[in-house]
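The structures considered in this document are given below.
All of the numbers you see were taken from the coordinates with simple rules; none came from a lab. Being a predicted model, the structure only gives us computed values, none of them experimental. Cβ atoms are built from the backbone, for glycine too; each structure is taken alone.
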Structure I
Amino acid sequence: MATFYVQNFGCRATQADGAAIERQFRDRGLEPADAPGSASVVVLNTCTVTASADQDARAAIRRVHRENPACQIVVTGCYAQRAPHEIAALPGVTQVVGNSHKHELADLVRSPGFFPLTQLETENRQLATEIYVTNIFAHTELLAAPVFDAANERTRPNLKVQDGCDNRCSFCVIPSVRGQSRSLPVSEVLREVRALVDAGYREVVLSGINLGRWGRDLRVADGHSCPPRFEDLVRTILDETPLEKLRISSVEPMDWSNELIQSVAQSSRIAKHAHVPMQSGSDRVLRRMHRKYRPWHYREKIEKIRAAMPTAAIGADVMVGFPGETDTDFEATRRLIEDLPFTYLHVFTYSSRPGTPAATMRDQVPVRVARQRNQVLRELGAKKKRAFMESFVGTAIEAITLNQFDGVHTEALTDNYLKLKLNGKHEPNHWLRATVEQVEADTLIATTQPA
């Protein structure tokens, strides 16, 4: 029987696309393989957010071709959309399927005997590799299937409800490879969430490329004057499904409305966790990035979130080394981070992306300087995370058990996004209350409270 293997690179949205591709193959009667080396078809679902992401994808293509030369290698995702001919030139690649055609990938794979090849025009008939890439902005499809972390497959599925982005940040290639913002309709979201609840899942994570923009592209419902908003989706999920816990992934600062903040703060069924991309604390840099807020707007949002949720996890994405970032600009970023109640940081060094305005800006920051700045912020983020974790020693906290037991402890994740180890063995996918005894490395050590 024909088998497939999907290897994903990059963000949660890419992971969600990969899950949808797996669903396509299963629906057509293929069986998943345990590894690329034993698969008839290997799909590499790529990322292109940085140069190193492109490099990782190329290395994986070469490795699969070397270890399994007889398999079909299908390359899809954001890198495939951005640079299809570059990928097609690599040995072993059978098809390049951009995000524009990802929704029909399984039908495009040539595999005689078990399903046909849809007849589409390739962009270059001189290449042996077939290329299926067209204008991403002409497509409105949204792939949606729950994503399950391999290590914790029975606990916290991730559901993508939005794709694409209408913002035009000067450093970001994502709009050109994922297209305009589009939303999964409410009825489909509810169907997916209910199916997950029926299957026994207790927490679902909502994700998207620009999650806070969910609903802006949907039609106005009868009796309403405007399209639905993300806040409406959150409220509808709580009202119309029995889901125990809803977790919200990254939402842009200006989409953290007062209503959304209050909804998260007041509902015991929403995880106390806010991830709010910052990128820079310098007004000058934010303007060059074409970000839609200023440092004082950002500060106000974070302070509102903390005031409403004193024990919430609050995280941010921060970029260092953006073209023209001076020592003064970096110090503004460092100072803002130091002032605000972050509990963790994701720190990135700027990576020039072909076709973006930032790639042609003057005053590119030397790599050595950018790496030094990265290290400074990582150390600051680690200090803040440690202080946040230590604040829970001696207190009771809620956590969901994961599918990991080391012989002494069971791993869990707290409502406010902290790793926790519980004494003894516990079944996965259960919410428990535990008393935190100490902090070891980046993990809370706790004992369960009597039921």
Structure II
Amino acid sequence: MALTEYKIKVVDASNKPLLNFPMATRYVGGDKKNNKLTSDTEGILTFQSDDRAVEVFVLAPIDKNGQPDMTKFKEDSDNDNAYYQITTLNVLRDLPSTIKSPYFLSDYGIAKTKFIFYENEQDKKVYSLPLTVKVSYLVGEAKNSPQFIEVTREVKNGELNITSILHSRIQVHPFKPDNTPFKTPQGYTPRSTTPITLSVYFDIKSNNSTTEPDKPDLSVKVPEVGDIKCLTCSKSLKIDLDFIKKVAPKAKKDFQQALLLLPNYLKKYSSNTCRDLINILAQAQAETLEFTALRESLNYTKKTFKTPGNIYSISPTAMNAGFLRRGMGNYTKQQKLDYIWRHLADNDKAYGFHLYGNESYPNNDYRGRGLLHLTHFSGYKDCAEGTGLDIINNPKLLEKDYKVAIETGTWFWKNKNDGAILRLTASESVQINSDAITTSITKLVNGGNMKLAERKFAKKSIAKQFIEKYGVCK
């Protein structure tokens, strides 16, 4: 007799879906169970039947002695104490859309998982630079109150520790310093209360403590900073190299010297206040990987992203705009995916031109560059008109000339949304070392909230260093 496939959602005693959860099925009267996992997105149990009734079993939690908890159901006749029957389904009748386990997810106990991030699988070198990771998982110890949370963690030294509900799925999504994903989200479901360590491998090789290969290496002569005063408190904004080294310890020496010019450029664009100086440094620290990456990397590899759909999902709006701009707007979704896989994957230059190019300048792309990672042709064009810098013909000036990188950043700081950032800093009524306006500024600089925790930390840290050395802004 032909087999028919059936799908039923499975939830726990509090109606939370059992995702990627161990289940089992068996024909009534049979002697062998078929072990199964529910789906990891909706908790769907899929099984087949030749019209015979099917028994459904759920994994039993363990008791305090480490044995299957037998208080809900008696052990099954096959002496398999791991699974307990929760229902029998007559497939010849209307099946329920959902079946419920008598257990709460929190009945299964707590799992402790340590993720270690490596640069690549061959070298086994721990990724030691600061890393932003989005994590979603189930937490909670009370019988009826586990909570699903989705948080952004700042990871240092390559280690991320998660305490979650046993058998509940952990989703880990690491991001590069330029706010693009290292790889597609990685899912893992802990099956033991014994702490476990898992490895996550990227597809990179570091070079001098940075993953960005194209760095400026120029001798920049920095003139003496004149008497530039804060527009709010009239204090001198002259900063010294000792302060810059504390703010940007990983920056090249020439860049550290060039950053002494920041007050000059703030004054040029009427932004010379203590608050603007501190806030722009905090945002720049996050945008440039602590002042080491003035160019956004767009090398999305097939090895890392696995499918063209994963690459497409990174920036679907910009990707579709690229197809439209290049005369491929009538492509079907599949044609677009095929093109991405053949021409854009593993191809930083082609990807950059497709998303951030302009047909009048076929050898250029206008990806994120400079102190605040100026992005898109329209952004470069407006900045070029406002500064007089030839960055349309030579966009790489933002990554190869430190003074251009700094000036374009301060121009953006003043002019974004007709002065929206300056209005925020001017209206900041709390102490200068708070992070009250950091979220709003981040949305204007980044277009979202990427690395928000890092930006808030940078704001407070830089403000503390500034106040200790130069005093408060009154």
(request) Supply the structure label, taken from I, II, corresponding to distance in nm of label points 7 Å out along Cα→Cβ at positions 87 and 247 with the calculated value 2.8. (result) I
(request) Identify which of structures I, II gives the largest calculated value of FRET efficiency 1/(1 + (r/R0)^6) of positions 39 and 343 (r between Cβ atoms, R0 = 41 Å, to 0.05). (result) II
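Using the calculated result 53, 27, 19 for semi-axes √(5λ) of the Cα gyration tensor in Å, pick out the matching structure from I, II.
Working: I: 35, 28, 23; II: 53, 27, 19.
Comparing all candidates, it corresponds to II.
Say we calculate FRET efficiency 1/(1 + (r/R0)^6) of positions 47 and 375 (r between Cβ atoms, R0 = 35 Å, to 0.05) for every structure; which of I, II gives the highest result? Mind dumping the intermediate values first?
On the way: I: 0.90; II: 0.10.
Structure I comes out on top.
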